[in-house]
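Novice: The next part holds the structures, each set out as structure tokens.
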Structure I
Amino acid sequence: MPPLLLASSSPYRRELLARLRLPFTCCSPDIDESRQPEEPAIELVQRLAREKALALADNHPNHLIIGSDQVAVLNGQILGKPHTFERALEQLSAARGASVTFLTGLALLNSRTGHCQVDCVPFTVHMRDLDQTSLERYLRAEQPYDCAGSFKAEGLGVSLFRSTEGSDATSLIGLPLIRLIDMLLAEGIAIP
């Protein structure tokens, strides 16, 4: 099996990939993650996932390199990582009683052959219509300021959900394992 490399410094993605029980290493790619003018969200995450994998290819020949990127979309607007309590509260307040769609771009690059598989896996969260006090209490408890959409689905953030909709719940956390397994199988990697 070619060495597997996760092009990410995300602890959430590392934890997810570890579920597959395959040996892998991590390396953070250095790319410009800016959105191109008028670039649709789906194209953005697919491009960034591909660019993250490609950025590591020269230094990691003969590897299978996994790139992933995610955005949250509310009412047609991309939500970034909030970074602050105030911005997170704005995002959660805007999402009350609404649906937030998470688009996760995924790329698997075989750096030996140059073959790159790319996809986007959507997952929608239908939010509860919670009051301001509940949202503030959640933010103080979990401090999800490094998460698109301002919550951690793998933690207490699930209390904000009314329901979810999608084919792969791991895509919500940032690495769609079901689709990744399909890609790995196409590269001849047996799982389990």
Structure II
Amino acid sequence: MTVLFVNAAFRKNSRTYALAQQYLSTLTDEIETVNLGEEDIHPLQKASLEKYCKNSRNYEFGDEMYRYAKQFAKADEIVIAAPFWNFGLPAVLHDYLELVCTQGLTFDLDKAGEYNSLCQAKKLVLIMTAGGYVPENDCAISYIRTLCKEFWKIDDVRYYYADGIDLVGVDVNAKLEAVVKQYGNTQK
């Protein structure tokens, strides 16, 4: 089995990255890593969007921009590490997911307009930290859950996060350790 680790937590001494590494250490599978801070990922704009749409319609996926979707589709489990920024995901992760959501590679539509997954993954794990509190109906987790449900048909979506870790007087280590304990309680 292959685990795809999508790292959007690339700041020096990232607590999100440290939590993700602790989760990954519980796995025995081969791990492929995409370090988004080292990738040349851009949002789809006029020229790239036209190319993307044309290629998707024609099922022509030789361009380098499709390597993320191809890799994602082949993974058995996806682990995403991302700090919670401005009540959402870092822009580079959103741009990466935009490229991953490629019709003909990670999902397709049938004649009735229903989405069909082309992904192998049965599990996706989102690991986050937040300096403030994550609201009950946050955008980041909701967005990931919707992509998993609608496009990729990944039913086992888990998220682990430590929030409020930059608040005055908070025991940061205790909050991080509480997340790590959750890993052991939910592994299958």
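Novice: Taking distance in nm of label points 7 Å out along Cα→Cβ at positions 39 and 151 for each of I, II, which is largest?
Specialist: I
Novice: Computing Kirkwood radius over Cα pairs in Å, for residues 23-70 alone gives 11.5 for which of I, II?
Specialist: Details: I: 11.5; II: 13.2.
Source structure: I.
Novice: Okay, next question. Compare distance in nm of label points 7 Å out along Cα→Cβ at positions 119 and 167 across structures I, II and report the one with the greatest value.
Specialist: Largest calculated value belongs to II.
Novice: Computing mean projected area of the Cα convex hull in nm² for each of I, II, which one ends up highest?
Specialist: The structure with the largest value is II.
Novice: For FRET efficiency 1/(1 + (r/R0)^6) of positions 31 and 47 (r between Cβ atoms, R0 = 25 Å, to 0.05), which structure out of I, II has the highest calculated value?
Specialist: Values: I: 1.00; II: 0.15.
Of structures I, II, the maximum of FRET efficiency 1/(1 + (r/R0)^6) of positions 31 and 47 (r between Cβ atoms, R0 = 25 Å, to 0.05) occurs in I.
Only the coordinates and a few stated rules stand behind these numbers; no lab work does. Computed from a predicted model, the values in this text were never measured in an experiment. Cβ atoms are built from the backbone, for glycine too; each structure is taken alone.
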